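For reference, the structures are reproduced in the following blocks.
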Structure I
Amino acid sequence: MQVVSSIHELYEAGFKRVSIACGNFDGLHLGHRKIIDQLLVAAKESNSEPVVLTFSPHPRLVLTGKQFPILAPMKTKVRLFEALGVKAIININFTKEFASQTASDFVKNVLLQEGLEVRDICVGSDWRFGSGREGNVEFLKDKLWGFKVYPIAELEDSDEFISSSRIRTALAENDFVLTKKLLGRDYSVRGKVVQGAGIATKQLNYPTANVDVQEQCLPLAGVFACCVAVGDQPKLHNAVCNIGSAPTFNDSQKMKVEVHLLDYSGNLYGEELEIFFMQFLRSEKKFSCADELKKQISNDVAKAREIFE
């Protein structure tokens, strides 16, 4: 999978003729999958390579200055797009300067750089681009540009549109059934294992990996049955994940993600883990002592094993 920062780089990498799907694709939910499905069809008909053009950081962060949780970091997107059959990702560095260019300049400078033939553009029917959001599907359909445009209507589910905001709401309610239905897969977060306080190992005898998930969207604080991928290994390990502030041992409000892999031995420091949430087990709770918490963790592990069996 090629990941580049411009169409020119894609040309230098050997691509000659492409079909492009444009969008943020936050979470790559089933609505986004509908766009990718059309991309693959269009690319086959045009005898071209299917490519995704997306933006980082998320335009909303740059334009509003407000942090908000994302549903899929770039490494997760790469894995998902590659599995669908996309051949390359153009990850544009989104800045205020980039956002200030006109819709016409966006097409000329981003989509139609010299050397690469763009045959098709696939976008959501309400996709907007350029300064003041002046660009839209009708603008793209201008015959002067020379590519076909495929506008894709939003996908509905039970009379509601499938959207990233609905998925965030479902995660905030620990509704993994709905989350999976909207995504078409189990929700996951990923990050590197970092040094923790060592309490889980020293006082509880349940070693955990502290995972730095940075700006990713998290479920409501609690304990979860999950599966974990270590690095690029295909094997998934059954695990129990805790999201919260460890109230039994401190009063910090900072949310932490800790995961205990069942029947796993080995050093995980520095490894990148992807945690797939399977089922909510219980809410976060402050216990009176370490022994009481240790007993509860034992029950959590037993319940998780029952789920996996």
Structure II
Amino acid sequence: MHHVDILHVIGDTPLVELRHLSPRPGVHLFAKLEGRNPTGSIKDRIVREMVVEAQRDGRLSPGDRIIEASTGNTGIALAMVGRALGYPVRIVIPENVYPEIPRTITAYGAEITYVPSELGVKKAIDVARTIAADEGWFMLDQFSDPVNIRAHYEGTGPEILAALPHVDLFVAGLGTGGTLMGVGRRLKEANPETRVIAVEPHPGYQVHGLKSLADGFLPPLLDYNVLDGKILVRSGHAFRGAAQLIQREAIFGGVSSGAVLHGALKAIERLPRGNVVLIFADSGWKYLATDMWTQPPADHEEDDLDDVIWW
């Protein structure tokens, strides 16, 4: 198939059944492999839509510069989209992101501004907004832009339903809330009985950089009425889930994929039968140096893991 450019490759990711991880015959697990997007994560979807929408309504013009706060994949996605469309990009990130994140952002030619680890993504957002206001950058603002939700409502959700018309349980990681809100609403329209489960770091842990919302940052896009439950996951469990995923299913998922798998297996403990869809938000290539797939962390190593933002 011929594509116009790299941005047209985004989406239409495969839905793959996890035949070896289901705890009982009547329960069918399906993983949406978002690592198949151009930069290897689900964030390509929202960044493309937010940039295109900003161009369409005149907020973004040729020659403008784009800035965004990110803990990882959105920054990489924006660096790629900016390179493809000719916009200079600057990403504001906490210092304790995994080192492959800034390396990849830099490879695309984007600029990086760091904020202290202990101040987290909330400070990164504040810094990005200040720079945008003072220096005339266009702020993408994944945490507040409803286009984030729409990208999943119009894209990811319908793709899932086209491949699997009946979904009983949907499980995804909680970051901006865009995936859970957009896909969750679309699935509930098709089947009001569909349950939507968020996977979030255990309080005090930094799996997705929001410190389990403990730093006072509540994603503006998040509507708890769409959620039917929330499962807390420690970083060590996320690592072990990623190892389990590659060992049992030969799927090379990132840390958040391991967290979602761990959360989903807990969510279905009392589920007698049904179709369960898991979002695997990225692949594992960025995290190869961790050895998590061949040497899952020992208990005494888990505290060190929780000093790094993984989602």
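Once mean count of other Cβ atoms within 10 Å over residues 139-146 is calculated for every structure in I, II, which label goes with the largest value?
Answer by largest value of mean count of other Cβ atoms within 10 Å over residues 139-146: II.
Suppose distance in nm of label points 7 Å out along Cα→Cβ at positions 35 and 267 works out to 4.3; of I, II, which structure was it derived from? Checking each candidate, the match is I. Have a look at I, II and say which one yields -10500 for helix-only ellipticity at 222 nm (-39500 (n - 2.57) for each DSSP H run of 4 or more, over all residues; to 500), as calculated. That value comes from structure II.
A value of 143 was derived for volume of the Cα convex hull per residue in Å³, for residues 107-282 alone; which structure in I, II was it taken from? It was calculated from structure II. Of structures I, II, the largest value of Cα Rg over 2.2 N^0.38 Å, for residues 147-242 alone belongs to I.
Work out the source of 16 here, i.e. which of I, II gives that when relative contact order in percent (Cα under 8 Å, 6 or more apart) is computed. Of the options listed, only I reproduces it.
A value of 57, 45, 38 for Cα extents along the principal axes in Å, calculated from one of I, II, originates in structure II.
Coordinate-derived values only; no laboratory data. All values derive from a computational prediction rather than experimental measurement. Cβ atoms are built from the backbone, for glycine too; each structure is taken alone.
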